[in-house]
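Next up: the structures, one after another.
Please treat every number below as a calculation from the coordinates, not as lab data. In this text the structure is predicted, and so the values were computed from the model without any measurement. Cβ atoms are built from the backbone, for glycine too; each structure is taken alone.
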Structure P
Amino acid sequence: MNAKSFNGFTINEISNKLSDCLTDGFKPTMAFVFLSVSQDRVAIRELFSEHEIQIFGVTTNGEFIDENVEKGSASILLLDMNPEYFKIHFQPFVAKNYREVAGLIANKGKSQFKNPAFLLSTSHPSSDGEEILRGLESIIGEDVKAFGSAAGDDFSFTDTYVFTNGIEHNEALICLIIDADKIQVEGIATCGWKAVGTEKTITRSEGNHVYTIDNEPAVDIITKYGGLENITPESKDLLMELAANFPLQLQREKGDPVMRPPLVVDWTDRSFFTSGTLPEGSKVRFSLPPDWDVMEKVVLSVKELKAKKMPEADAVVVFSCAGRLLTLGPLMTEELEGIHNVWNVPMVGMFSNAELGRATGGNLEMHNLTACAVALREK
C-alpha cells in the first residue's frame with residue numbers, strides 16, 4: 001500500500017498539491033483529512049469527490065504532517081488501499097444514542113469483514129466516547145481493535161465536526177472499518193505523565209460529572225493542589241492550564257492509569273466534567289507537570305509497538321491530545337519527530353479533544369493528554 005501526505009492552507013494550494021501527488025500514476029482511494037474549522041470543508045469534500053477519493057475527515061485543534069505542526073491548515077494522508085479492504089460509515093447521534101450508533105457500526109463491520117478493525121472520530125464536546133467503545137465491544141468483543149479521537153475546533157470548544165464525501169455533522173460518528181486480514185492495524189495509547197501524592201477518592205459523581213473528591217468540592221481540590229485560590233468563572237485560562245499540567249489520573253487494576261483532566265466547570269456547586277467517566281469510589285492521583293520524560297515515554301511505547309507487533313508500516317496516523325500541544329509547546333515537534341522516525345513513513349495527525357485507544361496492558365478506553373499512534377500495513 002502506497003501513501004503520500006501533504007499540508008495546505010487554501011483550496012487552491014490543496015488542489016495543486018493533490019494534483020502533484022497524482023502525476024506519477026498514484027491513484028489514492030481514501031484520505032485522512034485533518035483540518036481547522038476555518039477551512040472550506042465543502043470545497044475540500046467536492047475536490048476529493050471529483051477524484052473518487054473517500055474521506056475520513058475531522059476538525060482539529062491543530063494538525064501535522066510528520067513532525068511539522070500547523071494551525072489553520074489541512075493535513076492530508078492519501079492511501080491507495082484496495083476499496084474492497086475498507087468501508088467508511090457516517091452516522092449522526094440522535095438523543096445521545098452513542099452506544100446504539102456504535103453497535104450499528106460494529107454490526108456493519110462484522111457483516112462486511114471477518115476480522116474488522118475500527119478507526120473512528122466523534123464530533124460535539126458532549127459525545128461520550130466510552131459509551132461508543134462499549135457499543136463496539138458489545139458486538140465485536142473486548143479484544144476489538146479501535147482507535148480514534150474527539151474532534152476539535154481550534155480550542156474554542158464550541159462546535160466540532162466530522163465529515164466525509166457529501167456530508168458533515170457537528171454531532172456524529174465517522175468510522176473507517178478496515179479488513180484486518182488484509183491490512184494490519186496496530187496502535188497504542190500512551191501519555192507519559194507521572195503521578196504524585198497519595199490516592200484520593202471520588203466521593204460523589206455521575207458518569208463524567210464529578211461533584212466531590214474526598215468529600216470536598218472537586219474544583220477546590222484541584223485548585224488547592226495547583227497552588228491557586230479564589231478561582232472564579234473569569235479564570236478560564238488558569239483552569240485550562242491546571243487541566244493540562246495537573247490532570248487527575250484514574251487508577252486501574254489492570255494497565256496504565258487513564259488521564260481525566262477537568263474540562264468544564266459547573267460554578268453553582270464547583271463541580272466539573274471530564275471527557276470520560278470517574279465512578280464514585282474510584283481512586284485518583286494528581287500528576288506532576290510534564291518534563292522531557294513525558295515525550296521519551298511516548299516514543300519508547302511506539303518503539304515497543306514496532307518491536308513486538310509491527311516491524312514495518314506503510315503509513316501512520318496519530319491522534320494527540322490538544323493538551324499536549326498546550327503543555328509541551330515547541331517541544332511537541334520533538335515528540336512527533338520521535339514517533340515519525342520509528343517507521344519513517346508518511347504520517348498524519350491531529351490535536352484532539354480526547355483520544356480513543358488501548359493503553360499498555362489495559363482496556364479500551366477514552367483518554368486525555370494522551371498520544372494514540374496507529375500504524376497501517378498491507379499484508
Structure Q
Amino acid sequence: MIYDAVIVGGGACGLMCAVQAGYLGKKVLVLEKNDKAGAKILISGGGRCNYTNLYAGPTNFLSQNEHFCTSTLAQWTVDDTVNFFETNGIFGQEKTLGQLFPTSNKAKDVVSVFERLMKELGQDLLMNSEVTAISQEETLLFNVHYRHLDRQETVQSRSVVMASGGLPIAKMGASDFSLKMARQFDLKVVPTAPALVPLTITGKDAEWFGALAGNSVFCKVSNEKISFEENILFTHWGLSGPAILQISSYWRPGELITINLLPHQDITSIIKEERQKGGKRLLLHVLQDLFTRKFADALGKYLPVDKKIASMSKVEAQQVYQTIHHFQVKPAGDKGYDKAEVMRGGVDTEELSSKSLEALKCKGLFFGGECVDVTGWLGGYNFQWAWASGYVIAQHI
C-alpha cells in the first residue's frame with residue numbers, strides 16, 4: 001500500500017503527527033528504531049514528564065530566525081495541548097514557573113494516550129525499525145527503506161516526516177539521521193551543539209567547585225544575552241541545576257557567566273545594618289544567615305570571612321559586593337550530548353515553510369521537533385514545540 005506519510009521517529013512530534021493525521025482520515029506509518037515508543041517522553045522530568053509550560057511563547061525559543069516558531073505555536077497553543085490531554089484523561093498540575101506535569105506523575109501515561117489513539121485511528125506503528133535510506137521518485141512518491149529486526153523492507157508514501165529528534169542521549173537511540181536527510185535533499189543545517197546541559201569547570205577553580213558538590217543556591221545567572229533566576233547546583237565537574245541548564249543554551253566556549261548569589265537582597269545594605277548594630281559579628285556569621293554553612297565557609301576563599309563587620313575596610317566591603325552579586329565563572333566546556341536535554345541548531349528554518357514545516361525545495365518532505373533549528377527553554381517548552389510541529393505537519397501531509 002501507499003501511505004499518506006511515513007513518519008520517521010516515534011517520539012513526541014511523530015506520535016502527535018500520527019494521531020492528528022488520523023483525525024483527518026490520513027493513513028500513516030510510524031517507524032521507530034527503539035523497542036518502545038516515546039523513549040525520551042518516558043525519561044523526561046525524572047519519569048514524570050513535564051509535558052508543556054503554561055507560559056510557552058515564541059520568546060522562549062532560540063533559533064537563527066527567532067520569529068520562525070510563531071506560526072506553529074499559534075496553530076497549536078498551550079491551551080490546545082492542555083485540552084488534548086484532558087480529553088484523553090491526563091490532567092496537569094503546575095509545578096515551578098508554569099511547568100505542567102500529569103497529576104499521576106507518570107510519563108508512561110502520556111505515551112499510553114498516543115498508543116491507544118494510534119490503535120483507535122488505525123495508524124501503523126512499527127518498533128525496532130531503523131530507516132536506512134529515503135529517496136523520491138519522479139512521480140514525487142517517496143521510497144523509505146528500513147531495517148526491521150533482521151529484514152530489509154521498503155515502503156512507499158506521498159510524504160515523509162522527519163521527527164527523529166536530535167543528538168542528545170545516544171543510548172536512547174539519538175542520531176543525526178534527520179540532519180543527514182536534510183543535507184541529502186540539499187537543505188542547509190545550522191551547526192549543532194548540546195543545549196540545556198551542565199557546564200564543566202577545570203583548572204585552579206575545579207577543586208573549589210568539586211568540594212561544594214551537592215550544594216544548591218538560588219541565583220540570578222546571566223551573560224550578555226539573557227538572565228535566568230533559578231537554582232544552581234555545584235557538582236564534582238562544575239555546575240548544573242536549572243539556571244545553569246538554561247544559560248548553557250546561550251553560552252559559547254570562552255565566554256564568562258555572571259552569577260548573582262543573592263538576587264533579591266543587597267549585601268551592601270545587610271552589611272550597613274550590621275554596622276549600625278555595632279558590627280561585632282564576623283562576616284562569616286552574616287553569610288551563614290544567607291547561605292548554607294558549607295557554602296558560607298567556602299566563600300572564605302574569596303572573602304575576609306574571619307573579619308568583624310566593623311573592622312572591614314571600604315575595599316573589602318566592595319570585594320564582598322562584587323563576589324556576592326557579580327561572581328564570575330568561565331566554564332571550560334559542557335558535559336556533551338549524553339548529559340544534554342536537547343540539541344540546539346538543526347535544519348535551517350530558511351529551508352522550511354513556517355506555516356507547514358514542509359521543505360521548500362522538496363514537496364512532501366517535512367521536518368518537526370528537535371531536528372529543526374528551534375530550541376526551547378527548560379521546563380516543558382520543547383514538548384510544546386514537538387506537539388505543535390507534529391500537529392502542523394499533520395494538517396499538510
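Here are the numbers for this structure:
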| item | result |
| --- | --- |
| Origin of the value -0.40, -1.39, -1.38, where log10 I(q)/I(0) by the Debye sum over Cα atoms at q = 0.11, 0.23, 0.24 Å⁻¹, for residues 3-98 alone was derived from one of P, Q | Q |
| Mean count of other Cβ atoms within 10 Å over residues 123-130 - highest-scoring structure of P, Q | P |
| For 0.20 (FRET efficiency 1/(1 + (r/R0)^6) of positions 331 and 355 (r between Cβ atoms, R0 = 30 Å, to 0.05), calculated) the corresponding structure among P, Q | Q |
| Structure with the greatest value (metric distance in nm of label points 7 Å out along Cα→Cβ at positions 187 and 307, set P, Q) | Q |
| Which entry (P, Q) yields the derived value 25 for relative contact order in percent (Cα under 8 Å, 6 or more apart) | Q |
| Structure responsible for 63, 42, 40, with Cα extents along the principal axes in Å calculated and labels P, Q on offer | P |
| Label whose coordinates, when FRET efficiency 1/(1 + (r/R0)^6) of positions 155 and 203 (r between Cβ atoms, R0 = 30 Å, to 0.05) is calculated, return 0.05 (choices P, Q) | Q |
| Comparison of P, Q - label where Cα Rg over 2.2 N^0.38 Å, for residues 291-346 alone is highest | Q |
| Structure with the greatest value (metric distance in nm of label points 7 Å out along Cα→Cβ at positions 19 and 299, set P, Q) | Q |
